[in-house]
Structure I
């Protein structure tokens with residue numbers, strides 16, 4: 001498995017968008033708008049590949065100096081629980097550290113909170129609704 005930063009607009013980015021659509025959006029009856037995808041051009045786009053097949057992805061977005069937000073974590077359904085998410089998280093955290101960020105935060109889907117807690121993230125505040133489903137804000141000091 002290869003972990004890498006990918007460029008917006010490339011063939012790899014198109015695979016990333018499709019994976020996120022399939023895993024994160026379609027089950028909720030949602031899809032990405034062209035405007036949402038255009039806004040991603042300045043984000044750090046991270047993906048895991050086996051040969052040319054995307055296995056999982058996430059992105060990092062600067063919230064403010066010293067704080068980065070992880071977004072759009074997705075792993076192929078048939079590969080969840082196989083360590084791909086963990087590897088992506090560790091890779092993303094290392095990239096964030098290398099860029100001088102002191103903490104990483106996210107809006108975690110409620111059903112995924114346990115996974116993030118195992119990775120050292122702590123819940124900050126109460127439950128809220130985002131993209132039609134319950135989420136919790138989480139944070140980790142790097």
Structure II
């Protein structure tokens with residue numbers, strides 16, 4: 001998970017830092033953990049207080065849940081990796097469309113990115129657009 005995710009729900013475009021991403025990845029792998037459990041794994045080498053502060057920030061960003069466990073907290077991700085990617089992608093596209101540019105310009109960026117990645121994705125995009133149009137027409141008729 002080397003990507004940065006825009007902090008969803010925020011137009012500021014705040015992104016997750018390397019330690020935040022590493023901790024999220026570790027929590028996705030193990031399900032839940034305390035700070036001590038994360039440090040026992042020895043893949044995370046930062047100080048206890050650094051990990052504790054970073055997990056608290058992820059909690060305040062509403063990316064983690066936590067429950068008291070003795071004098072510590074047990075943290076678990078609120079979203080799966082795929083859910084977080086989807087939300088971040090949707091938020092990024094919304095921000096792009098809200099830039100004030102002509103509406104077709106951001107869409108052309110999307111088409112360009114899709115075609116550079118995989119031409120078959122353009123066909124899939126067309127199918128998705130057609131499906132959404134049918135859904136919208138059906139909703140309008142009701």
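Descriptive notes on the structure:
- Among I, II, which structure scores highest (criterion: mean projected area of the Cα convex hull in nm²): II
- Identity of the structure behind 13.1, 39 (criterion: Rg and Dmax of the Cα atoms in Å, for residues 37-92 alone, calculated), options I, II: II
- Calculated for structures I, II, mean count of other Cβ atoms within 10 Å over residues 21-28 is largest in II.
- Set I, II, criterion Rg/Rh (Cα atoms, Kirkwood Rh), for residues 61-108 alone: the highest-scoring structure is II.
- When helix-only ellipticity at 222 nm (-39500 (n - 2.57) for each DSSP H run of 4 or more, over all residues; to 500) is computed for each of I, II, the one that comes out at -19500 is II.
Bear in mind that the values in this text are calculations on the coordinates, not laboratory data. Given the structure is predicted, the values throughout are model-derived calculations rather than measurements. Cβ atoms are built from the backbone, for glycine too; each structure is taken alone.
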